[in-house]
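Each structure below appears as structure tokens.
Throughout, read-outs are computed from the coordinates displayed, never taken from laboratory work. None of these values were measured; they are calculated from a predicted model. Cβ atoms are built from the backbone, for glycine too; each structure is taken alone.
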Structure P
């Protein structure tokens, strides 16, 4: 282990070819690293997918719960950034737990993160096919068609992820720039429409809408609590930048800053968007009953042409987000396989000598997506997707607990991101928030089946873990080599 007398800017460990050349190349600049986290969050996609549920459960006033979620997720992002400023390796939480707690604990972080990301790719691409591409093309709603389109999207994304990390950075940066520009245009256009046409109502911001007569509105699992879903399911994935840390320039600065700024930027942009959408509602009951409330609001205020532009931009944002998630998941697999802690590790750790990308790990994500599309009926797929919304809260909770457990023996890298004396208070507040978020996510009645799905994934993982422990005990009892965390002398 290293001591506090470490070089100011040590070079992180990376996988290397026999000739000594790094297998993963540092090509991602600061904005590209930021774009990776922001694209995963994808405010437009998250609002488009969950705004209707907020209207149905908490009513228009429920949008203010976004602020609470934004503050809580920012606290978690600060804790994640503290780890990213000390260990800059592909695999993020898997690496942090393996090196600072126990390799066995790290394995569980990696296993849960793998499934969260693998399911998220399918969820995003299936939504892209059914909610954006098919309506744009004027196609009738058909589940089989949506599944075929989803598979085609997965294939294209896998090709892009394998082709070049530089290309991924360019695509992501362009998608993020377009998304931010779109939100700015929509906010200004909606404001102008409301002012000049007299449509909309400021009173919507305090209205409970169709849930006004709900006797369980303030109860546990009731309408108000359910309104948290938009913020909790949208403001996640900011740690994806840490998953690609080995391909980022100056990772001890760029990655932590990208993690925090992506959440803050998404929170501000998202709040402006949902506030303006809510003010623009002319008939709350009608919009609430619409199959696509965001599109309905845009169409009523700005016309069908702007609605189609919105769908096109959402399609681009969804595609970019799905590509980032696939890349992050492939790096998670690669990181675990490099330490011989993932099935078929000899294949999964292979990196193409020309593209410097983990080919087989990426293909695995593609195969998982295709299998889910073919094997799972609609209801089962929906439950799996809902389960994936609980997984990040579990993972973030684990990261915060890990930080609170090891914080006293962590040192700092000179010039790297850090919160100084605020680290511990922020971590404690983040822990309180995560516990509350988990309570919100698992309390509703419709969360029972998704919770059982997570238990099932844990059981499958436990089976593989026990098998690996029996046959390859040494692998799970040895810390991974390379890039030791910065620790204080007392911990050595």
Structure Q
């Protein structure tokens, strides 16, 4: 169906003029989901719809008529990743059949914040099962509960990252904005690969309570939208102190009243940006798009420091994976202990469930990573504590902090991904080329925003900005200035394949 791509501002303006109601907009999105997500191109970005969405929208319309408006998200249709608890009629499953029917006893803190802001949560989005951490050769966007998410730009190409459903739902105009979550790249990488904006916040800015994680201290949820302004509006709603997640005390001290106040088209004038050249050189098409983006940044007044020494941004390989093995076991066990309606109560029972139901759960790849995680000790284990401390040292003191200080930088820029999206291959797994820049800010726990930069054979390419802790205002401003100058994003056309 023909549904215009509406921004948060568009929606609120239409509501204020009584040209549109939340109920009518929700109904339009539900129809579009039925036509192109569940049928037609068969995107499979949505894993479950909220049966109460229309009722909630009608109630919010009634509040508006009575002069009560919660804020910029009042009546705005939003979707959230299937790893985020909603205490309603929808399950929270991380894409796993083992958790089908898991109704959360309470909302995740970020969901409470969305409801307080007046958002209408119309559904949960599909994802890479267990945050891409079930198998050592997983396929991005595939889950046993939801099937394979497809990239709306070219349908046989990967949507990338575990927040793939959230990215595709936004890109294909199945909602206004979405919430994703990542431990390393699962917001920014699908944002890049689906030509939207994704922001991974500083750890502590958005609460993790009620979110199925992979590995503390890197887990976080964050906003995804078709433009920087919408991401800023959503981030404003998501932030806030939560006594169930103590690190949010620091986040609350740094949170802005409204991140849209930093939307400045002239923000790049005088900005000093370092180029992470170690993230280039893996695909000529991606490199060409990002080189053109660097020229635009320069033309907008930024001072480009090129290159930042490769040694300033180390990568982490097996050390980070070992953190994930420890963290996954702890995250799964902790989450399941607080969710008595789940079919399984521990990582051991999860593995056993998957083995009993292998035909449905593991038709393409196994659960090697879950089994490796099961063997790890607790998060008090000296080995884990040493790994976590070493990663933070490399990522912060000897990584991003060192690069920013040594080169007197305001931010660092790089291609979000090393290449355009590759073809989906559930049997062999993802064909990940080297490159991309998600790991340094993920390990450091620092903010990272990806914004559309262009296309290679119709496949999206994103540009990343990242910086030090709680520098979201600066990154939002830079991304907005670049976005406004480029105006590069275009809606997907659901091309079947690039294969000849």
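Among the shown structures P, Q, from which was the value -10000 of helix-only ellipticity at 222 nm (-39500 (n - 2.57) for each DSSP H run of 4 or more, over all residues; to 500) calculated?
Values: P: -22000; Q: -10000.
Source structure for this number: Q.
Using Cα Rg over 2.2 N^0.38 Å as the calculated read-out, with 0.96 as its value, let me know the right label among P, Q. Can you show the working numbers first?
Details: P: 0.96; Q: 0.90.
Only structure P yields this read-out.
Matching task: 4.7 is the computed value of distance in nm of label points 7 Å out along Cα→Cβ at positions 114 and 194. Pick the structure from P, Q.
Only one of P, Q returns 4.7 for distance in nm of label points 7 Å out along Cα→Cβ at positions 114 and 194, namely P.
For which of P, Q does distance in nm of label points 7 Å out along Cα→Cβ at positions 146 and 394, calculated from the coordinates, equal 2.5? Walk me through the numbers before you get to the answer.
On the way: P: 2.5; Q: 3.1.
Only one of P, Q returns 2.5 for distance in nm of label points 7 Å out along Cα→Cβ at positions 146 and 394, namely P.
When mean count of other Cβ atoms within 10 Å over residues 50-57 is compared over structures P, Q, which one is greatest?
P
Between P, Q, which one scores greatest on relative contact order in percent (Cα under 8 Å, 6 or more apart)?
Numbers: P: 34; Q: 18.
Between P, Q, the highest calculated value is found for P.
Upon calculation of distance in nm of label points 7 Å out along Cα→Cβ at positions 82 and 178 from the atomic coordinates, which of the structures P, Q produces 1.2?
Details: P: 3.9; Q: 1.2.
Answer by label: Q.
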